[in-house]
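Okay, got some structures for you below.
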Structure P
Amino acid sequence: MISPPSASAAECASSVATYVVGRTGSGGWLKRSVTKYVDWDPQGGGTAAPLSESADATGSLPLFSKVFTGGNGLIYESTNDDKLNVYKDETATGGPLLKLVKTHTAPWKRPVKIWSNGPTIYVVNHEGGIDLYTQSDPVNGTGTVVKARLAIPATDSAAVQAVAADDIWSVGSQVYMLTKGTVRAWTRTVAGLTLPRVVASGLTGAVQGWSPGPGTFYTTSNGEEDEGIVKSYTGSPFALANDEVLTGMAGQVMADTASCLAAPDADAKPFSAGIGEEADIPAASSEEAEPPAPSDAAVFSGTFTRGDGAPAGGLPVRLEATDVVPENGTAVTLPTLGETVTAADGTWSIPLPATLAPEVAQAAAENGGTVNAVATVAGTTTSGVAMAGVAHLSAAPVTAAPAARAQTAAVTAEPAAMEPVLATSGADEPTSLSDSTANPRDALYAQSWGSKLEAGLVDTVRDAPLPKRQDATGDLPNDDPYIVGGVNTASMAIVPMDGGCDRTKSEVIDKKIYYTTVGEAHAYWDAKATFDYDNKVSSQVETASKVGSKWTITGTLTLGSAIGSSTGYSNKGPYYAKQWKIPLQYTKTKETWQCGGKGKMTRYVIKPGKYTVPSGGATGKYGKDVRNLDGARYLKSPKKNRAYVTAGSYFQLSKNSSIKWSGAVSAFGVSLGGSTTYDKDHRQRITAGNRTNSKHYIWGAKDRVSGKPGVFYSY
């Protein structure tokens, strides 16, 4: 076992560069990106300070090269054309990440595996043996690389295990091999490698390993094309130190291994060296006052378009209440809230009736006063192709609480494009609620793009628009829904359908509770993060509809059902940022329509509903790790969005709306977006610690933090 380093702390590294060679294509065509991270607590395995991505420290290398580190900021590339390129990381002095310092003719042929401790380069050859090479200048990388006399034959147990190992790395004279959750160590001597000893076992799921220096190693659960969770092990004997150092790191990971390690300065702020305090950055002030409750919250309005985006004018619109369909599978006819005709520019509006049907009024009361509805428009092209459009939206009466009216008005309805009404057998959908209960389709839904997005460890989409169409049981579709009989209908004029369209019934055919992202909070250096989501639902979640075989996002509904308790998390950090999710009941509804002489139309709808805790389930739970948005990213943020929180004080968002989390939930295999309206019960907060050697900076994602930032990040 490695003894603790004997060198003084002044000579040892308290931070170590870590490099990630990204997935295929991450650096461009037939290239992989190289990104620098910094391990700010290598001795403690990330227990006192983070493993964080550097700002603007990136490069790229050819896809098929083998890349390894040699310490002292050296990165080696063994190419397919038998060259050995040596690069120096000069980012600490303002230079490039990959400064080419020397190119060798490689003394080996396409190694099976390759790694280095600095002075020695180990190569597993195609016969299964291990060849050793020496670097005469392991500090600058400009020396010669020659084959050593010592070679380890393929029959040696060390060579056999090297071939089978999931990953291999070296620290000084020690060679470590990770194989099926067990780490073994060999000591390099003049005669070869000693007999191995097990230094750690039971590392379930670990497939990569690396070490910043003696006494610490890290593992991650991902291969080079996937994302995983980084864990650390320290001490003698090695023991788990941190089971979630970082989440979502993807690619091949390797460290700029140091000869000895030291504890970090407890007051030091990562990435702050050489960065002066910004005198013109203001202290975070109170949020701006909210405007009066909007008067137009009691009006439903939207826009219908053709497939090419041109307005669909002169078409009849029917508006119906949606929250009245019983969840027991009983078929009903939806109450009509109003009818109108689209204007020449495709717009339409219908005021919320002053008097609501009893069942609509009851549903609104259970939804915080908001009425959720669906607008449907139908017509035909001049060639006779039936077209339909649908938009889900919300309104609140003037008698509703100001918070409910503000929450409803916060959603801007997107234009809804009409699509061809394609025949569908519904063979891929349940026939009834009893059918979905007896024959769950979760395994099929798990194969969808939306489900895979949901299963990811980090939020890769944030508020980027979702794909226009999704397949609930597969990858994103690439067919064009407007091609009918070989003809593109997207730009065809649409006229009212003879006889119009009338809904005959709506029934719930499936229902399930899905945990949905409703917020996040961030705390970096010397800070604590809090996210509160209490008393009632205060979110807006998208809906999806299907006529044919693919799903389309068709609007957003406002949710305000009671929770009756508090959820969220308090005072997490430092170096903490996670999303928060609550359980919502989602329903899949089958709608049947009779459309003039075109026969029946079947439409399926996925819609969010009330806060519902599953039996034995959590009242709320943590979502994706979003620490990657904090720290050095501050240096690339818009300056107008920056502020600082005074030491020992706090700042919170408790007004306006959050950002939209585009992948807030995957319901029945379809990804839906969502957002939250902040108030005194729904807020993001940061509490700054008492250290004064650096300011506790924050910045807004969309605006200055006292305006409408959506969410704020921490540095």
Structure Q
Amino acid sequence: MQYLEQQEWLLTNGTGGFASGTVSDARTRTYHGWLMAALEPPGSRRLLLSHLEATLQVRETITKLGTNFWTDGEVAPQGYHSLQSFTIEPVPTWVWQKHDWLLKRQIFLPHVNPEASEVPQRILIHYTYQGSVPTKLMLRPLIADRNFHHQQLAAHGYKFNQYPHQNPYQSQSPPHNPLYKRSSDQYHSPQQVHFQLVAPMVGTPWLLRWSRGEYQANNYWYENYFYPEEQKRGLADREDLYNPGLLVVDLAPGESVTLEARLGAMDLLLPVLQEADFHQALKQEQERQQQLITQTKLPPKAGLPQLIRASDQFLVARLSTRSSTVIAGYHWFDDWGRDTLIALPGLTLTTHRFDLARGLLQTMSHYCRDGLIPNTFPQGKTEPIYNALDASLWWIEALGLYLETSGDWEFLREQYPVVRKIYKALAGGTKFNIRVDAIDGLLTWNESGVAITWMDALVNGSPVTPRCGKCVEINALWYSALCWAEQWAKFLDLPQQVEVYAQVSQRVRLSLQKFWNHHQGYFYDVISPEDLLDSKIRPNGIIALALRHCAFSPEQGRAALQMASDRLLTPYGLRTLDPADPSYRGSYQGNPGDRDASYHQGTVWVWLLGSFLRAWQRFYPETKLNFDFHPLLNHFQQEAGLGSISEIFDGDSPHHPRGAIAQAWSIAEVLREYSQFEN
């Protein structure tokens, strides 16, 4: 059971909405549910349908197929005992088997085209029965209407209205009793039911419909569901779910039933749901995904098609900008500027999705303010949050890689003014006391109580890894940006700007040697505003070695890579701190404060592996790195979020997966490097 509950599945629909759960079918997180709809894509996500509790009656024997954790410690029912198999492809599929019967369930979340607003967010559920005698399948919907970060409690006064309705093309139920059924079959059981929360607020309308079955309305709360993963994370771990009714389906051997939960009000013009609707929608999605794989033009390689499909889960629509964006990770992350730009090459350039790459770059540049690219995009009309020093520099790096890969040089003419604006703002000084040091040309910043590099964890309002001053990867990005700008100014025939960029980049190139620690043969991580040198061994110097333009010598690069290989490299990525450091924390567990204290103090980050491998190829071009991708691929296929890659891992062996079960830059960097890796 423990193994089954630790394996999770995830379906996404291109809006930020998703469905997720465990192989055991037990919900272990607040974020588990079947219809987690994004009301303002990719945000404002709300849980509407938690799940369907299934019971099968064969002859006189009743078998409950669900599995639930309860706050009193009970696990009931224990349907996992009847679970014969689970597969993740082509869609999550469970097979329960007992004696002379078998029940298969498939769940599928159709992709939503942002341009086709008439197609709602929805989930399709398909049951198929095999056996020697007919059966009754009883399906009990458990529903909610809540923010996906928080639990629903009956004591808060939740009240749902439901409106069962017969499809008008079949027959019309009497208006005074839509559940009425006459023996003459003139009236039939409804084929859809509309739900809406009406207290303590007016909620989100949605409906459940089915291809066959008799629906019986109910009004019951199931209280005290327990979410063990939330308890481990030091968060609220109890929920109550509402049951509005019961669908009873009579199935002969070989017969199926399909259900659909969809966002939106009751639609009486919907045709009757058919079993074939599930297969048709699935076929369309498989064709869409196959096209994504084909257009990459990558050579066949084990695991590569699955990685390409996984990469698609993070590319979603953003309503407020009418463009695409990148969800940083599932379940709980929104879109983040830094994450989007670091993930962009792997998600869109490796996969030849150039239109998406162009759109992502345009969206980010549109919101450039004071030389900074937003780190987060709040919902509604709220202004983005500009708390990332490096996002604008990652934007320039991503722009350069896009131009090199796509050859879209007309796009440079459109975006070059933004490059110029970023340069002027950083050189002249901007928020967080970001400025260029007049003496050495390096970028520095100085503001207490904030963390504006990628190591941004705060505990009680204080940065866990204080990095005020000059950071090694920030200044390596600054140097690379200057080199890009010089190259583009030449292309655009701007000789005066070419000269400026060349002079500044040369000064920065020389000044970057301040970060080299001759004693250790590695990089200082930060030079503080007081010129104190931080000699902690962290992976940020490896990022510096992997950028398109690098200022460090072959000898320095090889020495740093050897140090990183010895102290930081694991089968899953790079540690964020040397285990020999007194501040090292090898396990990422506990409440939010404990976890944030470990986040960049030894925890392994997968995305850093991409920088390490690219740096190795640069400084050891004739030497194949003996890196084994199998542990990562095994994790991809068998651990945590099946078919995706976790955000982070423990620094200590055996490196348990932690954090988000599916992270954009983890998938992006593994896809980017694995697709090219020869060994």
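Coordinate-derived values only; no laboratory data. Since the structure is predicted, the reported quantities are computational estimates derived from the model, not experimental observations. Cβ atoms are built from the backbone, for glycine too; each structure is taken alone.
From P, Q, which structure was distance in nm of label points 7 Å out along Cα→Cβ at positions 161 and 233 = 3.4 calculated on?
On the way: P: 1.2; Q: 3.4.
Derived from Q, not from the others.
Can you spot which of P, Q the value -9000 was calculated from, given it is helix-only ellipticity at 222 nm (-39500 (n - 2.57) for each DSSP H run of 4 or more, over all residues; to 500)? Walk me through the intermediate numbers first.
Details: P: -1500; Q: -9000.
This value belongs to structure Q.
Could you figure out which one of P, Q the value 59 for percent of Cα pairs over 32 Å apart was computed from?
Working: P: 59; Q: 53.
Attributed to the structure labelled P.
From P, Q, which structure was mean count of other Cβ atoms within 10 Å over residues 265-272 = 16.4 calculated on? Walk me through the numbers on the way to the answer.
Working: P: 16.4; Q: 12.6.
Derived from P, not from the others.
Work out the source of 84 here, i.e. which of P, Q gives that when volume of the Cα convex hull per residue in Å³, for residues 313-384 alone is computed.
Details: P: 106; Q: 84.
Structure of origin is Q.
Rank structures P, Q by FRET efficiency 1/(1 + (r/R0)^6) of positions 345 and 513 (r between Cβ atoms, R0 = 35 Å, to 0.05) and report only the one at the top, that is, the highest. Could the numbers behind the result be given before it?
Details: P: 0.30; Q: 0.80.
Across P, Q, FRET efficiency 1/(1 + (r/R0)^6) of positions 345 and 513 (r between Cβ atoms, R0 = 35 Å, to 0.05) peaks for Q.
For Cα Rg over 2.2 N^0.38 Å, for residues 145-392 alone, which structure out of P, Q has the highest calculated value? Walk me through the numbers on the way to the answer.
Numbers: P: 1.87; Q: 1.30.
Largest one: structure P.
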